[in-house]
Every structure is written in C-alpha cells, then in structure tokens.
Structure P
C-alpha cells in the first residue's frame, strides 16, 4: 500500500489458525511486526506505528489462512476527520443484514458517524423501495444497538450512465431515503439532486459511468463536512 499518510495502521482480523506480518519500508529496509493467531475465531486487531516517509506498507501471510476484516489509518496527534471506506463491490442493501455479526467492530473503531451510500445496485435488480427501506430499517436498528448515539447519514446515489442502474424511477429510492431519515432521525444528503448524468459526467464526476471518481469523491467529502459542520 502506497501513499498512506498516517501515524499508525490498525489491522482488524479474525483469529484463525493463520499467521501474518504487518510491516513498512524506510529507505528500502523492512520492519515487520508478526501477528501470531490462536485459532479462537474471535475478532481482533493489531496496531503498528508508522514513521514518516515509510512506503510501501505491506501485509504478508506467513502461514495458514488469514482472514482480514479491514484497515484503519490513524493519526492521534492530528486534528481533523478520518474517513474509513467500508463495503464491497456490488453490495446490496440485504448484504447489510447478512453482515450483522460484524457490527461489533463499530465499537472497536469508536465510530462517530456512518455515511451510507447505497441503492444503485438495488435499483439494477429492480428491488422495490419497500424492500430497500425494510433492509435499511433492520440495519439502522442493528447498528444503533451496538453503537448507541452514532450519527447516520443516508445518501441518495446519483443518476448514472449505466442502463440497468439508471432506472427512471430511481427517484423513488431518493424519496424513500428521505422519508426514512425523517422517521429514524438520520441526516439526509442527496447526490441525486445534483443534476442529470450528462451534467455530472461532463464535470468529470464519474470514474466509469456508475462510481464516483476522484473529483466527485472530493466534492462529496467537502460538502458533507461543510453541511454537517464537522
């Protein structure tokens, strides 16, 4: 991993029978921290300090099966907001419920706010807005049970340039998210209302006709921090 500007790296993993090393390079010389698993099946984490100029940062398996859950780049001495991307490609709202066993990681990460952007893939499989909202209702309930007081921002995804995901009735997901945010005391943020696909794509907002590119990712982050005053 290159380009990580942080003081620490925390690796979340499941304690399987496999072992791995977490390390970094400075001037071509590697420093490794071994992680020895005990096969308990528990969720654990390890944190290493990263000196200035360390690159790349690397995780290498040394034996057995290794099950990584995610990474956090941390800078305790700095002021500001840390964004941690979570999720998988092609995710659907129902996957949030299927992953409910992992909600406890929110406590370990001491999450203050979750920015939720989902719906494009649900639209592609013609999920109804009622089913979409029911999945989100279950997710919100589960998250708040594990992390009471966490802020939740429901984001309506943009109109895209990919046929199956650019349904003319995608606005129903936007409306459903707004109604849900009012009912469950969440914040609401709409990329859908920024404009048509043609307008947004002309401004360089999309990486591939569906997913936000660097320009729109930066704009989304800036608008969120400004709107929510964080």
Structure Q
C-alpha cells in the first residue's frame, strides 16, 4: 500500500486507549444523575457506537430508558468540567508525528462527543487538520458514510481521489462507514476480532499502530 494522501483516523481505540476513561465519565455522570453506581456493561458491546446510543444502552440496563438524553447531556457536562484525559495508544503520537514530517494531513473522525475529541486532542498533543465528533455529523453518524465523506471533503479531496486516502478503524461499524464512503480501510484489532473487521470490508488488519509501517510504503 502506497503512502496515502491523507489518513482519517477513528479516535477511541485507534489513537487513544480510552475504555477506562469513558467508564469514569459514564460513571460520574450516572452517579450525578441517579445517585447510584452505573450498571455494568461490556466494552465490546458498545465499541464504535455513538455516545447517545451508549447512553440508551446504559439507561436501559438501569431500568430508566426514558432518561437516556439526560445521561448523554450530563456526560457532556462531566467531560467539560473534568481535567481527565484518555491515554495515547501505543505508537499513535509517533505515527501522527511521522505523517506531519511527510506533510501528510490527517483527520480525526469519531462517534464520540466533539467536546471530548477536542479536549483530548489538545491534552495529548494531536493536531489533526480536521477534527470531527458526533455533534458535527448532523445526525448521520457511523456506520453512515457521511462522517468520512465530510472529513475527506474538508481536507480538500474530491471523490475521484478517495482511493488514495486511508481510513484507520477498530470497529466493524467504523469500517463499514469508511468502505461505504469509498475510502480504503485499514483495520486495527487488539482483541482478536480481525475476522469481524475483514468481514466489514477492511483491506488489511494490524494489531497495533506500530505495525502500520509494514502495510504502508513510504513511512
């Protein structure tokens, strides 16, 4: 695979290891609203989902399904008021630094809230040319292709150039979004779910970002 003209990254699970961070934010928001611990949920059941979908799952588990929007909004407040941040994924800062060295633009395209994506990028030192969260998607979140189509257009690329771009995703939901947008997708599998990513349309799958140089020439 040649060096792409631009790379469009998912955020959680790709550039950052954020499962523990998100659990802390959901827990704090839930306890603020309901005065009790957040119900247990499995990370693999929510990977790639938009935040309001996750809020609906959590409030459903808690027996208060009509409060999902309240939980979503409280979590935005919790994130905005917290100095907490996720951890950078292994190899992520080195990779984005390498792209910058090669003058290759990159974007962050996430189903997570924009306030979180923005604050985490700033805290960790990521400087994408385009940064999009679910609040920027006009209701068309992944697996809809719109987020990646919009990001590619914001980067200045036309449809005929999409084959020269690259999406990096860790969920089948995100892979389907990239494939539907007509952009080659590289899957990132840390949990042994490579088959799911291939089935969703990923052209190749790696186990961590340090392996990206084995599939992209020019880095």
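Derivation of every value follows stated rules applied to the coordinates shown; laboratory data play no part. Note that the structure is predicted; figures quoted are calculated from it, not measured. Cβ atoms are built from the backbone, for glycine too; each structure is taken alone.
Once mean count of other Cβ atoms within 10 Å over residues 82-89 is computed for every structure in P, Q, the highest value turns out to be that of Q.
Which one of P, Q has distance in nm of label points 7 Å out along Cα→Cβ at positions 58 and 106, as calculated from the coordinates, equal to 2.8? Of the structures listed, the value fits Q. Structures P, Q were compared on Kirkwood radius over Cα pairs in Å, and the highest value belongs to P. If distance in nm of label points 7 Å out along Cα→Cβ at positions 130 and 178 comes out at 2.2 when worked out from the coordinates, which of P, Q was used? The read-out comes from structure P. Starting from the value 15: which structure in P, Q was relative contact order in percent (Cα under 8 Å, 6 or more apart) calculated from? Derived from the structure labelled P.
Could you tell me which structure in P, Q was used to calculate helix-only ellipticity at 222 nm (-39500 (n - 2.57) for each DSSP H run of 4 or more, over all residues; to 500) as -8000? Attributed to the structure labelled P.
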